[in-house]
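Structures incoming, each one as structure tokens.
Every number here is computed from the coordinates shown, using simple stated rules; none is lab data. Just so you know, these numbers come straight off a predicted model, no measurement behind them. Cβ atoms are built from the backbone, for glycine too; each structure is taken alone.
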Structure 1
Amino acid sequence: MHPHLNRIQTFLAVVECGSFTRAAERLFISKAVASIHVKVLEEALNVPLLIRNTRGIALTEAGNAFYQDFKAIFDNIQNAFDHVAERHHSLTGKLRLTSTAEFGEKFLLPLISQFCSLHPQLEISYFADSALNDLITERIDLAIRLGTLNDSSLRSRRLGSYGIQLVAAPVWLKQNPIAKPTDLNKVNWIANSNLQHPTQWELKHPTYPALTIRGKAKYISNSPSAIRALVISGLGVAVLPDWIIDADLKSGKLVPLFPEYPLPQQDITAIFPNNAQLQRKSRVFIDYLLENLTL
């Protein structure tokens, strides 16, 4: 066995945990031993791997290259274990997932619970996050994202789609009557900051010419739940997913605006890093979502 194998494993854990303390807890060693492991590695390589400061740790350029190389090697080792475990229909290892908080709570977390019962040896970390951050830096295996993707460097798999609607509260409409679609250019919008053009939409009618709306973002949030609450309170108009506002439309809390101009369906996409082969645990989870995700 390579004399530095355990030290390399410690280094990977420090990077993934973000601190020597948490890495030591994961590996059941002391913080001092974890620090010595990394120091010995740096001395053997004659190059610093980590920058240590009061705010935590950061990878040097050499450290990042070292991490990426050995992360791939250890992933291959994990895949080898997975291939053996596959004969017994069980996944092992760690799976790090992220999605928006609202979609995760309503759809993803119940499926994660069911998936864990099928694969009890699999460790899952779930992060509620609206932004599409660097998956490699954040060490995310799969990100479930909604709407149009802008980053072509990421690999993806489409899981489904959902509808969106332009809505307002009845109390707001009484104070701000809208007679025609172009009136939307003049009213206050509540914009979703996760979207590239949150107040610009093309309204397509089956008979009449399409209209391009460029609204004015008076209020902004990155949370669909917050946007829904602001619309219900009568602050303006917004575009929201059907699965968030269905009950509000039925109860009359919200009213659809110009439903004869339907907005385009939005994709649900599983995104994963483009730096390595998709691991079996990620592939199996994607397949599970394809079979069980219903909106």
Structure 2
Amino acid sequence: MSISPVNDEIRKVTLPRPGHADLAGVQKYGFDDIRNVLERSSARETTMRVALGSVCRKLLEDVGIEVGSRVVEIHDVKDESSVLDGLSPNQLSETADVSPVRCLDKDAEAAMMQTIDDAKKAGDSVGGIFEVVATGLPYGLGAHTQWYRKLHARISALMMSVNAFKGIEIGGGFGGAEKFGSEVHDEIGHDGEKFIRYTNNAGGIEGGMSNAQPIVLRMAMKPIPTLIKPLRSIDIHSKEEKDAHKERTDSCAVPAASIIAESMLCFVLADALLEKFGGDSMDQLKAHMAATAKY
């Protein structure tokens, strides 16, 4: 945009990229230039969501709730180490941040980096899976009474709103479909002061509510649809078959996506925390939480 006339005509983008919002967007709104869809659907919009999530993270940390993440798979290379693995969420993220791909296992890290380099050389892209974990949660964030208040539904909705996120698992996730109920559900105990669980297959959420166990999530991210060696497409005006449009792109955005997902979880948890405990100041919020701690 300019306050003075611009003589140079900007070339229209007319070759939609498979896997992107391009074709559906121009069909929906009747645009004759894919650029109108391309820019607004860019993952750059998540920058502000990460900023807002950071404010929510500060609120959560002030009441003892931590959120962290790590990458567990890129393409077909997996980090098989256990979730948390003795680390707090903050320690998990700090350890992961040392790695260029946010992976804890050094052998897997090297293989992941090689896979990304190979994809880049081939003009291709790769996706992957990352884990997000939250600890220090009280009982009862969310609700079982209305569908829109269920904590896992709220988390899933926000996660799936992020570009290229194609799936979410909570706790044991899809693996639970292959097991008997006696193998999946977490038995309840009491240590003399509070209720405890011997396992956490539920991933910290039961019946739409937090159950005071760590929330454990896994998200799948598809490969970025903008390719250096593009796939076939059709010009929206001439209907000629050509290669899809090329933009500046990365070969893998999974490590960055894990940070975005942390902020999304912080946003949901802060919202649910204030919904349950309320208060007009941090002192009031903490007092309300302390009053229910015995439960």
Structure 3
Amino acid sequence: MADIRNTYTNFGRYSADLCLFLLVAQHQQLSMAAKASGLSQPRVSQRMRALEDSLGQSLFLRERRGVRLTREGRALHAALLSPLTEAAGAFAAFQNRARRNQVVILSDSAFASFLLLPEFASLTAAFEEIGISLLTAQQPDARFYPDADIMIRMAPTADVGDTDALLFRERVSAVCSPEFLDRTPGIATAQDLTGLKMIELASGTDAPWFTWDDWMRAALGSPFTARNTVAFNSYDHVISAAKSGLGLALGWEGLLKVDEPGSGLVRAVPNQIESKHGYVLSLLTERQSPASAAVFDWLKATFTMSPVPA
């Protein structure tokens, strides 16, 4: 507990300036960041100088037309952007929880990007009397989002309960751009992938989804450790990098439409490997209401996919 207190005390000392740092990094101009934050430009500049002095790091290159992040600034930005954005969204949802007929959906980031957001306008149009909010996290956990009414996450299919619905099972293939496949002749089986660059979704050791090591072990039927890898902490970035020709990515068949013309992706080998996990839609029992139940039913009807024949 003491360590937790020390961590929060240390973060609390810098939190306001770190949020301001993200604004400056976003706008790349002190004047624009000052306008967005409601502070004067000299005050923003003073606080960024104080933050750099406190950290002992130069975060910005100050130029005539604005500012650019230094290497240390880029590292800090990468470390803070996702968690502080999620925290700000969660706090906004907490502030608005008293709103009548408010439904908060907590979703896996990849599911939100590739499936939910393209349908979000239809969802809100179907429930004009309900205020619907969306929070995203790479590994959603309702314990940390007490205002969430509905959750969509990757979870073991064996854990699906009475207030859950299995939308689809995890089924994964190796995908890449057509150009990458053209310039890498001789790919026919999973064995042919072993020396190629593999784009990984960065995660902790407890990630519930396939990693390249998992997928290759299942495809080869023997131990495998990926060596030639590059990692991103966003599945959007993983797929964008694959489309650009950087290398191979793991393609979740329920999220991606690889077979559609113009998808920018092809399967490198025929293997499509299924795990004992899947995307699970949950109606959180402590937050049930007629509004959340109605939105749950809409999501279930919209995103449940038929099982793929074995």
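Tabulated data
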{"quantity": "Value 65, 35, 32, calculated as Cα extents along the principal axes in Å, for residues 77-252 alone, assigned to which of 1, 2, 3", "calculated": "1"}
{"quantity": "Among 1, 2, 3, which structure scores highest (criterion: Rg/Rh (Cα atoms, Kirkwood Rh))", "calculated": "1"}
{"quantity": "Origin of the value 1.8, where distance in nm of label points 7 Å out along Cα→Cβ at positions 45 and 221 was derived from one of 1, 2, 3", "calculated": "2"}
